[in-house]
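Laboratory data are not the source of any read-out in this text; all were calculated from the coordinates shown. Bear in mind that the values here come from a model prediction, so they are computed numbers and not experimental data. Cβ atoms are built from the backbone, for glycine too; each structure is taken alone.
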Structure 1
Amino acid sequence: MDLQKKLEKLTKKTKTLTEKLNFICPKIPISRLRQSPTPVASNLSTIHQLESLTGKVYSLSWGGFGSGRNPEGKFMLAAVTDEGELTIYNTENYKPMFRANIMSEDPWLMTCAFEHRDSSLISTAGSDGKLYLYRISISETRDLTFSEHPQILIQAHTNYISRTEFLTCLEVLTTSGDKTCKLWSLKPSSEPIRIFEGHKEDIMSLATTSVNPSIFLTGSCDSTIKLWDIRIPKANTCTFFSHYGHVNSIKFFNDSEFTFIQGSSAGACLLYDIRTLREISVYYSPKEQGIVCDVECSKSGRMIIAGYDNGLVKVWDVFDERVPIQVLAPHNEQITGICISPLGDRICTSSQDYTIAFLG
């Protein structure tokens, strides 16, 4: 069979499979629901701005509600810089609580994440491929303590680590430029529990959900999003193909294991539902070009917050993909991270302009 006949056969097969998918999971555009909900407004403004002392801020993570191990978790914000500094801020008075510096020849930190059940563990990683785990403890006098040295240090990847997230309070995930995702135990070990392979390019994004700690998503420069389930041998249960460039960011909606949002290098945010096996809506401003660097979802699930490479933050109504309901400019350079407080009352953004902005 020559190449032309193979191409024709594959084209026909693709068309048949697309028709089957459309029959089983018909595409329902979000515009059909636009008239149902009450219009929503966004009146965010910058209420405070912090300036990094050492370098460009590349990632943020807000603590969870905390527990007896760390009752102050909901008032803690972790931030990391390209100079290897991890800082934990008190979000009530906006002052640093703890600091640690990575001792490495290549200290650029690209990601950080709180373990949200207790907020007593923080993971961070970056260009040296090492995973650093720090612990916040509470003393007998009820004072919080923090060690400047990592409790666990793992040489996790041969390339940079782009994202890290806690899957459970005992397990942490890492994604890398080596095209793999790895699951690690918090017990010191040189070997991962499991390696997840399948992406053809660098993995740039990672999303977990508290609703189901057995599943997670990875997004890659190969323009795909993969859904993984650690309970089954194959693990990769579904792959979503994006037509909007690299997948820079993915986030599950609050309290959902089905609905998630993607931010792309083509400037679009895409809304997916795993049950439909496809995107539901695309949020895009053709007149305002820009790369989506990070995305978040409001606690209610009604708003999508996207940060762009031009320093803008756009707030979208989930039910209206035509234009954002608000556009803010809290930064002068590329936005690198977005997170929402556990209470849902504030949004925090970080940027290459050395600042962290609080919106409320």
Structure 2
Amino acid sequence: IPIIVVSHLPEIHAYLADRLIFLENGKIAADGEPTLVLKNFLRDLKPRKELSESGNKESCIQVRDISKRYSLIRMGEVLNIKDFSLDVYRGEILAFIGPSGAGKTTIMKLMEGLVTPKSGSVEYLCRGDWVDVTGYSKKRMELRRIMSVMNQEFSMSVNSTVREQIRFRLSMKKQGAIEYARNKAREMGLSDETLDTVYRLPDMPEEEKTTSLRELNLNDTVFSELFPVIPVTDVDIYSKSVFEALDLPMEVLDKTPYQISGGEHVRAFIAMSLATSPEYLMLDEPFGDLDPVTLRDVTNSLKRINERFGTTIVLVSHHMDFVREVAHRALLIENGALVMDGKPIEVCRELINRSNAPYMEHSMEDLIEGNLESQ
């Protein structure tokens, strides 16, 4: 039976394909033996940037005994996270890996405070105090102010320029924005708990945000009513260093997502998340649809951000090569439990062995050089 496979993963093609077609700008750029076509496809791959060392063992996120169970009427229990604990260290890049359905995204949402655990706590170091993100407190909004979340469904408004979208983020997360919003909320008759809920909505997928606003009997004008207007010139001031670290030209600020490349789109969203200088960046598999050339650009950018600003980054990914490149430490999750914690190369190898997927061992450089023997 003829089988046609479409994938951004070169290692899949090297393992499966008898013949490979490379499409570029809607045309066939190469057609033939997979190894040769892959070399052509990866010709623009940039060199890896070295990952800066992270010897810091100061805990800045403490997950303690969180539990969450999901079940379906016809299938019964589908996920049971029970008494899950871990520490994240300041300035490290930590990666979650594991098979689909293992609970990685649920654990991330619990850590982000977007899903409430049945029990347990997730505390972040925030201005010298430990703040639990899983329940309402006066300090939780300040914690969210120094966090940025990028989820699987991330998207930028197609009708607004990058500048306008960064300006919106600044209006909510600039120093003083929370106190301003609290005063406005009192004028509007909104409780502090409601304001706390509104403040977390931009970190949620669009559909969930819309549903939550409807449940609160509010619409999206509430953001402009609650938060201060930021001068347009402030966007340049806050964006310059981040754009430099992400290798983005400042001209991108005045373009819409339709006017920039896919790689620039992703980096612009990261810039939007970083413009307010967050201490914590949470990335839940936002790069799953990127081709390896664009992903290398993003990988190098994340390493520059971590090195330059000391940002603590927690991410979920199914890309083994990406995790080996970008992370200081990796955690293997299976059935809602932590089964291995260690160096990314060792943890990735364990997942590859458990999955019986030796082709996932190869780096992009292996594919370019034709080193396709099992490692």
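For the read-out relative contact order in percent (Cα under 8 Å, 6 or more apart), a value of 14 was computed from one structure; give its label from 1, 2.
1
When distance in nm of label points 7 Å out along Cα→Cβ at positions 119 and 151 is compared over structures 1, 2, which one is greatest?
Biggest value here belongs to 2.
Work out distance in nm of label points 7 Å out along Cα→Cβ at positions 15 and 335 for each of structures 1, 2, then name the structure with the largest result.
Once distance in nm of label points 7 Å out along Cα→Cβ at positions 15 and 335 is tallied for 1, 2, the winner is 1.
So if we calculate Kirkwood radius over Cα pairs in Å for every structure here (1, 2), which label has the highest result?
When Kirkwood radius over Cα pairs in Å is calculated for 1, 2, structure 2 comes out on top.
Tell me which structure, out of 1, 2, gives 2.6 once distance in nm of label points 7 Å out along Cα→Cβ at positions 71 and 255 is calculated.
The value was obtained from structure 1.
Among 1, 2, considering only distance in nm of label points 7 Å out along Cα→Cβ at positions 239 and 303, which has the greatest calculated value?
Comparing 1, 2, the top value of distance in nm of label points 7 Å out along Cα→Cβ at positions 239 and 303 belongs to 1.
By the measure Kirkwood radius over Cα pairs in Å, for residues 111-262 alone, tell me the structure among 1, 2 with the highest figure.
Greatest value across 1, 2: structure 2.
Upon calculation of helix-only ellipticity at 222 nm (-39500 (n - 2.57) for each DSSP H run of 4 or more, over all residues; to 500) from the atomic coordinates, which of the structures 1, 2 produces -2000?
Answer by label: 1.
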